[in-house]
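In what follows, structures are represented as structure tokens.
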Structure P
Amino acid sequence: MCGIVGAVAKRNVQGILLEGLKRLEYRGYDSAGMAILSDEGRLNRQRAAGKVAMLEERLEASPLAGHVGIAHTRWATHGRPSEHNAHPHQSGESLAVVHNGIIENHETLRDELEGQGYVFTSETDTEVVAHLLAREFTLSQDLPTAVRNAVALLEGAYALAVVHKAQPDMIVGARKGSPLVVGVGVEEAFLASDPLALLQVTDRFMYLQEGDVVCLAPGGDIVVHDTAGEHQKRPVQTFEHGDGAASKEGYRHFMLKEIYEQPQVIAATLEGRLSDRHVLVNSFGTEAEPLFGQVRQIHVIACGTSYHAGMVARYWLEKYAGVPTQVEVASEYRYREVVVPDGTLFVTLSQSGETADTLAALRFAKERGYVGSLAICNVPGSSLVRESDLTLMTQAGPEIGVASTKAFTTQLVALMLLTLSLGRVRGMDEADETRIVQSLRALPRLIGQVLALDGDIERLSTEFAEKHHALFLGRGAHFPIALEGALKLKEISYIHAEAYPAGELKHGPLALVDSEMPVISVAPNDELLDKLKSNLQEVRARGGELFVFADEQANLKESEGVRVLRLPHVDDALAPILYTLPLQLLSYHVAVLKGTDVDQPRNLAKSVTVE
């Protein structure tokens, strides 16, 4: 979603801010802007609807210069995408603010501020924050104090960066429910919603905690106060992924690069967490083994692609660990009366660790008597990681493409590690555990073999370029993989796609099948294969065109209207991970053929930090 960049430096900050915005383009946005305090004491601003390139053109024509500035990419929530709704928002000619999140009481505050004479020029909730800050500054004549007083009146989620020409040597930031990090430089300091925005200037970051207010001042001075107003020292961490993580490195799109990175990132996620025959339970934390011994049920909470990963894990956890498992969409979970049986573990899945609905669910769950909470996440220092009892970090590295690929498969690997860890504590058959552990070690090699089929999948994709609908089928743990395949296709190619358990064909979806409705199925060589074959025959009998990704040992043959792509044999337990790859590649190549924006599909954002 929206992106924030700020800088206090000894050099002109325009280039730093602009480069930061470019590095945040992957998050999804519809306008961009920048405000810089000049050495002459003026607050100068440039904004543009559309891409960062539009803002860059305006800056080339009318550059901004100064040592303190803030910048933003906006994803519209309140008010249509337009220049007058773009950030930064100002109050008069003195104060400017950029904001991520949603202010839920903005209408009440707007009425109050209009009654006090403040004039609004946009439709946004953020302009309310600008005028509120201006009012509080008038009262206190101190920007950090004004920010602390203003945020106390805000309801909702926010990450803020504020400048004022009366104190032109500082930026003040604040966060609640939306991420904000401080970049630590050499006699310079930076602010951003994502470390990737600042990797061109630093790899050292301070992750602000919920309710923090931070002041960035000359010489790199950084002062943090918590919600109680107490001075705090937040630890400085070195970013683990190199600057190259934000470049395509010769690939046409970030999505394709990230698909091809999966053998490496899965190997990294497994590294140090397996013995010859077991998962090292302490990979989840020193308290994991005694806590896992108390687990009698599991609630998995997630959104989007992560929700599909949780659905796969339900099959694993119940089959191999014998733990009843419930999987819920985070945005629905806390709006019902949740029954929490004794011994229930609360598991959250999030690539960013800042997904608003998932975070809210975790905070809701803390009051519901769970035995503990576990976060599976890709971002150290994120809110989800800090607020959970146990964590397991995936090692996907930064994922730039909006359509998740490597983050999904590393989540699945992490969930299998959880399954085996719980199974071991609960007396899982050692032969099964050893077999799956050995299969996990072989998984990166098998994924490499699937990627070698990319050319064949690209040729298959030509059959979809003129289609408007598609149906994905799977059985058992592969039904969620069918859901994920349909999601990928609709996300980036804009083809309407649905997924069903193959056994549900006769209960409605079969009415949709004709020669214009391609049907995609995954067919691992498992106990449900024969039933799946019968379901596929139902499709052919209605004239449907079948595209089957099948195990090389599945004995499925091509015929008229049936295309079969054979995948290497893999252990049944890990087949859902392997069969994800061809569906990712298929959706990618279809999107390329259709000419859509693969990495930044319309209306979508990478990190959903508002409800």
Structure Q
Amino acid sequence: MDHTTFRYELAQQLRVDSIRASDAGGSGHPTSSMSAADLLAALLDGHLRMDFQHPENPGNDHLIFSKGHASPLLYACFKAVGAIDDAELLSFRKFGSRLEGHPTPLLPWVDVATGSLGQGLPVGVGLALAARRLDRLPYRVWVLCGDSEMAEGSVWEALEHAGHEGLDNLVALIDVNRLGQTGETMHGWDLESYAARAQAAGWRTLQIDGHDQEQIESALKEATNSDGRPVAIIARTKKGKGVAEVEDLPGKHGKPLKDPAEGIRELGGERDLRVTPPTPEAGAVPHTFPSRGSEPPAYDIGAEVATRKAYGEALRALGDRRGDVVALDGEVSNSTFSELFREAHPDRYFEMYIAEQQMIAAAVGMQVRGWKPFASTFAAFLTRAYDFIRMAAVSRANIHLMGSHAGVAIGEDGPSQMGLEDLAALRAVHGSTVLYPSDANQTVQLVEQLADRDGICYLRTSRGAVPTLYGPDERFPIGGSKVLREGSDVTLVGAGITLHEALRAADLLADEGLRARVIDLYSIKPIDVDTLRRAAVETGALVTAEDHWPEGGLGEAVLAALAHAGVQAPVRLLGVREMPGSGKPAELLRQAGIDAESIAEAARRALAD
């Protein structure tokens, strides 16, 4: 049969298999899959350059289903190319199946988890940046977007950044099927409304009938004729295309068909067509960046250095030695000191501007290709991208985040800039690592270890300079802690700025004849259970102090660790409990009750109880 007929038949097969998978699973989104079937049939048959037998091939194109709820269509595509068989297709959404309700990288042809809408295109931007500036390979990134998710602000962050960077290796296939979950979308079938905004962001747009194979083929060919602009193919489609029970009807979202057999009959019955997408050019080899000998920075004991500055200097040195390390920043690089990396390694630095969702998404996209991204901004602003961080964990992504300017200790800027939720938020992410260094040499050691640590890694740094407590040869294993003062009467636990306050508090208590043990809990997650258990058993009480809201931070991490160890001990949690304002750091620490005097007083009360 000719190409047009084959693609029509293949699209019908994709629809049928989407219905079958959803029916077998007892749930799913067949109608959202059916609207985009014609687009995917044409993409597979001649345009997606992917060797499905070798998904690790660096020359492969990348396909991201941003509308991850259309997973039946994606899995039907995998069957059509021979990557999975029919039995696995029909395991959709069943316990133990790789074919989860929304795609995840359990499947080797899936780069990232999708399902939280508005994330696929920003991740696609990261992959396209990796292709252009890091791998320096001609692979293309194809992203299937739903029209409902175009309302997400993250999508427009992606459109802006892709246009600014001229990512003509990125193609968005926008499936405008008009109907969302509860009714018509904001713009319905007004394709021009999507096109105008994309064009304003620097995109080339192609408006087509998404069920006309000739128009689809013409658009796909045009999309690969690069002219320095990313391409959006804006396709008018019908949800549930081809089946009278559901076609272009509201209230059919996210449900299997009531009469799947009749729907399959309307679509011409089951088929077993196979399609072999074109493979990428042989011999693709990613670019590598040269490395040179460079020692990590080292600081003299007593020298006053902000941990954010030590982070920047450590990251620059790490980049000297490792060509796979890249840095991203949200337009605060002169505050996070990632500008030091930019000055030393401009080819591996990415300015993401005030678009934290796009920054995290870009890091996720880059790590797909094996790069080691470090993304930096104020701790407070990472919460804006929290859903991207959460989904990065679902993607089994390896990214490294730095949040600076944490807590009331930043001073006069006030509460809008004070990261006071970050420890709790990042602790709650599955498999995460949460670190809070207290001095410059400790920061350097932790940055070095993060480069090869899997999962979502977070390093919290402070704005103000603090005395260097440790020598450069000291070691700080992740999951460990340091006992800076021995004592048997009470234990003071802090990290970052509150560790320095705890040391001062120990001096105050010593003047009264009380011997306080001081623990530097630089690793919040994983946490040093053994050291905390010994402290609880060997001293009368524990006082934790943190420049953070009391919910979910250092103190509650300590309580959880003691509960895990089966140890009961009196613990007093000091944290920021009232909304702070502007002021000097010392004033704000005192107001919050986490300065040295407050810590010492809490220890006295604990011992008096």
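Consider the structures P, Q: one of them gives 3.3 for distance in nm of label points 7 Å out along Cα→Cβ at positions 103 and 599 as calculated from the coordinates. Say which.
Label of the originating structure: P.
Can you tell which of P, Q yields 4.6 when distance in nm of label points 7 Å out along Cα→Cβ at positions 39 and 399 is derived from it?
Structure P accounts for this read-out.
Please compute distance in nm of label points 7 Å out along Cα→Cβ at positions 271 and 295 for structures P, Q and give me the label with the greatest value.
Largest one: structure Q.
Given 1.9 as the derived value for distance in nm of label points 7 Å out along Cα→Cβ at positions 287 and 351, which of the supplied structures P, Q does it correspond to?
Only structure Q yields this read-out.
Out of P, Q, choose the structure whose coordinates give semi-axes √(5λ) of the Cα gyration tensor in Å equal to 45, 27, 22 when calculated.
P
Kindly point out which one of P, Q the value 26.4 was derived from, the read-out being mean count of other Cβ atoms within 10 Å over residues 127-134.
Traced to structure P.
Out of P, Q, which structure matches 4.9 when distance in nm of label points 7 Å out along Cα→Cβ at positions 183 and 583 is calculated?
Q
No lab work stands behind these numbers, since they all come straight from the coordinates. These figures come from a predicted structure and were not determined experimentally. Cβ atoms are built from the backbone, for glycine too; each structure is taken alone.
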